[in-house]
Structure 1
Amino acid sequence: MTSLLRLLALVGAVSLPLVPVVGQVSQPSLNEVHARYAAPLTDQIEDIDAAPADDDLASVLAEAYGSNPAIAAQRYDLRATDDGLGIALSRTRATVQFQATTGYDYTDPGAITQAARPLADRLNNPDIERNDVTTQLVVDQPLWTGGRAFAETRSARADIAAGRAALRGAEGNLLVDLIAAYADVRRDGKVLSIRERNVTVLGQTLAEVVARRRAGELTRTDIAQAETQFMAAQVQLTAAQAQLEASRSTFARLVGRTPGRLAPEPPLPLIPASVDEALDVAAQANPDLAAAIMTERASRARIAQARAEANPTISLRGTAGTTGPVSPFDRRDQDITLGARATLTVPLINGGRIQAQIAQAKNRNSADLLRVEASRRDIVDSVLTTWNAWASAKRNVEMQSVQVQAARIYYDGTFKEYREGLRSTFDVLFAQNQLRETEIALISNRRDAYVAQAVLLRRIGKLDVASLLDGPTLYDPAAYTKRVERRGALPWDFGFRVLDIIDHPSDRPQRMEQLKPSNNTPVIASPTTEQEPTIVPARAATPLPNHSPRQKAGNHE
């Protein structure tokens, strides 16, 4: 401790007079110690943004929108959902197959077979050898699937709509994370600057206190107070550096690169004027609610799809083929066959499988219908919660802006009075700490208010790249859906789809059951005997029967 005080006294007497903390003052001091130390002037928080920026929020959002792997994976998941539509459309399209079969048979004839053969065959070759080749072109065209194709197509399109809503929600979540990470980096950068400035000012104050102690004006207690505050500021500085690097790491994870010098956050568009407007917009545009509604429509269409399994089907098959020896091969020896078959398939007994599928589809649809209502409640709750968080942070910013001005006046006045001997070392250190903590609280609440706006936009379904930015290339999910519809299409597809609509099964959901209210007044069950818990030592788990550790692995059946 003695060596530290000597070092600080030496620094205060020699080095520090040449390096002012923030600015210089020209007012007279009571003794020569004050003349050697500058009075720390307090800058405005906005001065931290004075350095020119080389990175902005619009560029960050556009870059992450096009390169973030999580969103890219979600888009490919949506494409896989689109492919389900192609599978559904294939139910009414013709399939063409080519089959070729060749074979060789060898027979060592017995006496009866040999006697029945012509004499010439027996003299030329006593054995019997045969070879043949058969080719066939098969065309299958479903005429009526009993409504299966129609129901499956409806459910596939509803799945696509739900997937698109889920993608919008995922993009909104990414934008919220990006805006929060951007604001976090700026907040933590400002906090770090304040912490660094605080360490510099407290180091100056500590050196001055040591010098005044040597001059006989202060006591060891004043030195201990200044040293304690200075070391605490060092700890806060280290924590601020770690927090900034953590925020920069989150930024890099989302964007794919580290942030540069970030420009101030721009105002966000489409902020609702009232909470009622926010709730109205959310009811129409929230992607989570839209996904729940589309999921319910898809499961409702699967009710009709399950019912269609009990309907007859009609299909048409055409075949063209050849049959003849493969060796020696002669085209004139090949028989040509042409055929056409119309097939009616009527399910009669299925062991209860179709009824189970219908019941399963109804129960899943009932669950999805209830999830729609749950989603509506979640939206109301989240919009109100986010609105209140924004209002609270905004109100805090207004009050803390005044508080910072008061804390700045309080600190400046306390420091001047300290120089005049009217304030103690504790007073000036306390005022210094109050000013810095108030500045940091103001910066944090500005960040919270801005991020709350972004979260509110996400909750009402208005946080998307198309609304926030002008100019970036947007992902169009409908383009791949059109490719899926054209893939494998035939000119007469529409006609067979119209036939499949005839007498298609109903998708009417089941009537949901609700628990009947009890006539008895509910009460909490009687408590058990009150126990006084105590700490117990650790113990090993008891082996299960027939699973003793002593058993060998080969003994298991």
Structure 2
Amino acid sequence: MIKKLLALLSAIVLVFTLTACKDNTIDLSVVNPENDVYYEIFVRSFADSDGDGVGDFNGITAKLPYLADLGVSGLWLMPIQPAASYHGYDVTDYYDVNADYGTMADFEALCQAADDLGIRIMLDMVFNHTSNQHPWFQAALAGDEQYLDYYVTAPTSTNTSKLLGSWGQTIWHTTDNFKYVGYFSYTMPDLNLYSDAVNEEILNISKFWIDKGVSGFRLDAVHHYFGDNEYIGMDNNYLDNVIYLKNYRKAIDAYTDNFFIIGEAYIEDLYNVVADYFAGIDSPIDFPVAAKLRSSANQTINRGYVSMLSLIYNSYADINPDFISTPFLVNHDMDRLASQVLGDEQTLKLAAEMLLSLPGDPIIYYGEELGQFGYKASGPDIWDETRRMPFLWGDEYTTDWIVSSNASLIDLEAQNANVDNAQAQMDDPNSLYNVYKTMIALRNANMALKYGNSFVAYENNTGALQGYYREYTYDTLSQKVLVLHNFSNEAIDMISYDGTILYVSGLSDLSSVTQIPARSTVVIEINPGDSNA
């Protein structure tokens, strides 16, 4: 009720402030409440406040000034509930926090401190499956019929040998009393989302965390809610996931306002499938755009960069004209970009500029702004841990929870030892960190970059020079910018334009720009009425 009252008051204030176009009296953040730059944090690796080597809530709270200075306005926290594994995607209690990360009071204090700085908190919510150590599954193992229905099960006599997951491994697992689906692992049994009791649990869990002060959810593995070969005798496909999410979205909207819901549909090559998820939630995490960003940033010829993005965005607009994309470069399930491009700083800077000039709510994986290295280890004792290495603070907040003699870990520790830490990069105006900071500031200062999802190809694109227009109009406010990327290793003569240059990679003096530097970005504000725009 309070949130709805505040929203009403904001709307009333907006009516009285719609009076001018150049005096900034229109608060566009009220018009666009779900518009942020998000920063993904693996709490275990981010900041350790108590010296035990493990990151915690109080560490994040202490480092909020760093995040605010960078310019981010939203945090995505990877799972914070008690779990059976280090990563947290096998929850054992949805109504508590991982003791390694602190107390519930610590988390609530983090939410309040973030809110005071205008930073939203988004939680990673794992509803596709639980841990096999969760009390619900333990009760099912003990023969409790109520909790047996919480999971996707079948009698032990059921022939499931031909039911294979897309990874080529059997998704059905056997106990003494029943078989069950665990798409990702036998340790993570899939919940039965046809169960009314499970859906009531999910809604109650969601309300619990909303009441704690969070402003959004990142829903894990939404593409597997009703997975292939999961429900025997049922002809499910991904559209069942979309319908489920649409109903979940309605239930959340009935409970609270301005709550941002994104979901992991890990599909890079079928953007039309990803597009359908816009009918269910605010935004499926934009894997198709992320894939195009990574492949293009590392190439010197990209004739189809803008045209491919146009196809993707048009497919999204067909489902929801007001779609909010959530682009990113890499996340916790991927090798870090520095490892993919062999630490090439120019490519890392160009990739940051590409990401932060696109439509939507971009997501930055912690440490990417420093150019940290990380890749999947070769095992046997660690695997993805090496994609989630400690953040390079260079002070007493640096975590050291990973202990192993694994060759990949030793290699990565050596590589990251040569990466300038956060403080060093903050002090270096030419650092990768400051490219991120400058681009976020540019984005926040220009409505055409920050708001809306317009994306129109520049009329003179080539293999080396790829550009697009971004435009935003609201009431009497309007702005159009042209973003240009020179992917080649050679400088290109500056184009003819009617407007004002807002940004050129590596340049502070923008008064006389005659060339677009190699591997660089230019942003131009186009004057109203420019016939070439």
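Every read-out reported here was derived from the displayed coordinates using simple, explicitly stated rules and does not represent laboratory data. As the structure is a prediction and not an experimental result, all values here were calculated from the model. Cβ atoms are built from the backbone, for glycine too; each structure is taken alone.
Structure notes:
- Identity of the structure behind 40.9, 144 (criterion: Rg and Dmax of the Cα atoms in Å, calculated), options 1, 2: 1
- Distance in nm of label points 7 Å out along Cα→Cβ at positions 181 and 445 from the coordinates reads 5.1; which among 1, 2: 2
- Identity of the structure behind 50, 33, 28 (criterion: Cα extents along the principal axes in Å, for residues 261-428 alone, calculated), options 1, 2: 2
- Among 1, 2, structure where semi-axes √(5λ) of the Cα gyration tensor in Å, for residues 285-524 alone as derived comes to 73, 30, 15: 1
- Source structure of the calculated read-out (helix-only ellipticity at 222 nm (-39500 (n - 2.57) for each DSSP H run of 4 or more, over all residues; to 500), -20000) within 1, 2: 1.
- For 13 (relative contact order in percent (Cα under 8 Å, 6 or more apart), calculated) the corresponding structure among 1, 2: 2
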